[in-house]
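**Q** See the structures that follow.
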Structure I
Amino acid sequence: MNTCQVRLQAREEVAGGTMAFHFQRPTDFAFKAGQAIDLILPAAVAADGANQRHAFSLVNAPFENELVIATRMRDSVFKRALKMFPIGGQVEIEGPFGSLTLHNERARPAIFIAGGIGITPFMSVLRQATHDRLPQEMVLLYSNRRPEDAAFLLELQNLARQNANFQLLPTMTEMDKSDRPWQGETSHISKELLRKTMNGLQKPVFYAAGPPGLVAAMREVLNRVGVNDDDIRSEEFYGY
């Protein structure tokens, strides 16, 4: 893996308590949609070496000319340092790494299951697939508590309109705590919802990303509806 210096170019809030950070992209930095990097803050900023490094999936697609990560802004040493890091300041990145990339057998659909900030690797994949006009069926089950918590929801809705091969199925599980209207799904991702999603799709490959509890639960539910472990790819997001 390569290590290089990059500058922070911008930051923005993309959902309640979730921020995206935009970094300069080195001209020779190549990666596959769905991969990740380690972000390494200067030791003087991170307070101690143990809180200096964190892995993040890249939100941006390979065709885009920047590097973008997104994260829940938890009250940790690393997150506090990242939030206060000056625009124009330099950090190190190491990577890319990770295998949560789209399979090459285009005749087989992809079903993505994202919980909360687990959406980040799938944003990269979906942006690239839409840009390339990829002839592959893709479905995203995206679970959040409320619309306020759903990072990139508006962009995903736009991608679904642009890409006839992409179907977005978001669900909000705590609408009693929301101030926004919602006409969509409100259940947790269950066997019934998965069966309905799979209906009519031939030999799909499943991808799950999010908190460890969600990923473990999704693998178990997928097994219950007859999906073989060989057709499930997953990534657990710790400390997001």
Structure II
Amino acid sequence: MSELKYRRILLKLSGEALAGPQEYGIDPKAADDIAQRIREVREMGVDVAIVIGAGNLWRGRVGLEAGMDRATADYMGMLATVMNALALMDALERLGVVVRVQSAIEMHAVAEPYIRRRAIRHLEKGRVVIFGGGTGNPYFSTDTAAALRAMEINADVLIKATKVDGVYDSDPKRNPNAVKFDRLTYIETLNRRLEVMDSTAISLCMENKLPILVLNLWDPEALRLSLLGEIRGTLVHAG
């Protein structure tokens, strides 16, 4: 087997990844597809931690547009991420993968509280760890939560899973002439306002020199080959 380039990853999934074709709610088939890919990576010997969004269940801006308090809207989103984490946990466990869900908002009946040293210990024992509840604070996105948790667990790379094969200078679904980037620096990503992750998350990765890899999770080879060093996507790094 080829040598692994990345031995511990933080995988950032959007909530929409669990929605399936209906683009809302949780589709068990979509959860099963993602779980299968995660199991394949775990079987390569890679430590896997996951942060998942909540866009399939709740978008805070909908509440804000209706006059909702920002903090309340954000807390609702955090709770929705725990629902997604439990759905993904179930799909992984049915494939025989040992999983732990940790939540930044304590809810002992369904998840462990987030404890950094415990999360690292789970990873060392070969368990997949799913982080729910965002950072536990309003005004921070799950992108920022992913960057923060990646740093805390000493991940080698933060992988942003999308449905396109990398970062483009414009939307490739709308512009057939959109140009794909193979590599970008953090500064280029921020200056071009490319929608890789939010600026807080990118800045946090830049300050700590954590590479961000954007790839198509639904390409059956992209994640596996990238972990072996054959990058299939866009790598955002220090340059």
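Since every read-out is calculated from the coordinates, none of them should be taken as a lab result. Since the structure is predicted, the reported quantities are computational estimates derived from the model, not experimental observations. Cβ atoms are built from the backbone, for glycine too; each structure is taken alone.
**Q** Here Cα extents along the principal axes in Å was calculated and came to 53, 41, 32; which of the structures I, II was it taken from?
**A** Numbers: I: 53, 41, 32; II: 47, 45, 36.
Here the read-out was taken from I.
**Q** Quick check: 4.0 is what I get for distance in nm of label points 7 Å out along Cα→Cβ at positions 137 and 225, calculated from one of I, II. Which structure matches? Working shown, then result.
**A** On the way: I: 1.3; II: 4.0.
It must be structure II, since only it matches.
**Q** Hey, helix-only ellipticity at 222 nm (-39500 (n - 2.57) for each DSSP H run of 4 or more, over all residues; to 500) derived from one of I, II reads -6500; which structure? Before the final figure, lay out the partial values.
**A** Values: I: -6500; II: -11000.
It must be structure I, since only it matches.
**Q** Follow-up question, since we're still on this one. Output the label of whichever structure in I, II has the greatest value of mean projected area of the Cα convex hull in nm², for residues 81-152 alone. Walk me through the numbers before you get to the answer.
**A** Numbers: I: 7.1; II: 4.7.
Between I, II, the highest calculated value is found for I.
**Q** Compare mean projected area of the Cα convex hull in nm², for residues 17-72 alone across structures I, II and report the one with the greatest value. Don't skip to the answer; put the middle values down first.
**A** Numbers: I: 4.5; II: 5.0.
Once mean projected area of the Cα convex hull in nm², for residues 17-72 alone is worked out for each structure, II has the highest.
**Q** Of the structures I, II, report the one carrying the highest value of mean count of other Cβ atoms within 10 Å over residues 57-64.
**A** Working: I: 20.8; II: 16.5.
For this comparison of mean count of other Cβ atoms within 10 Å over residues 57-64, the top structure is I.
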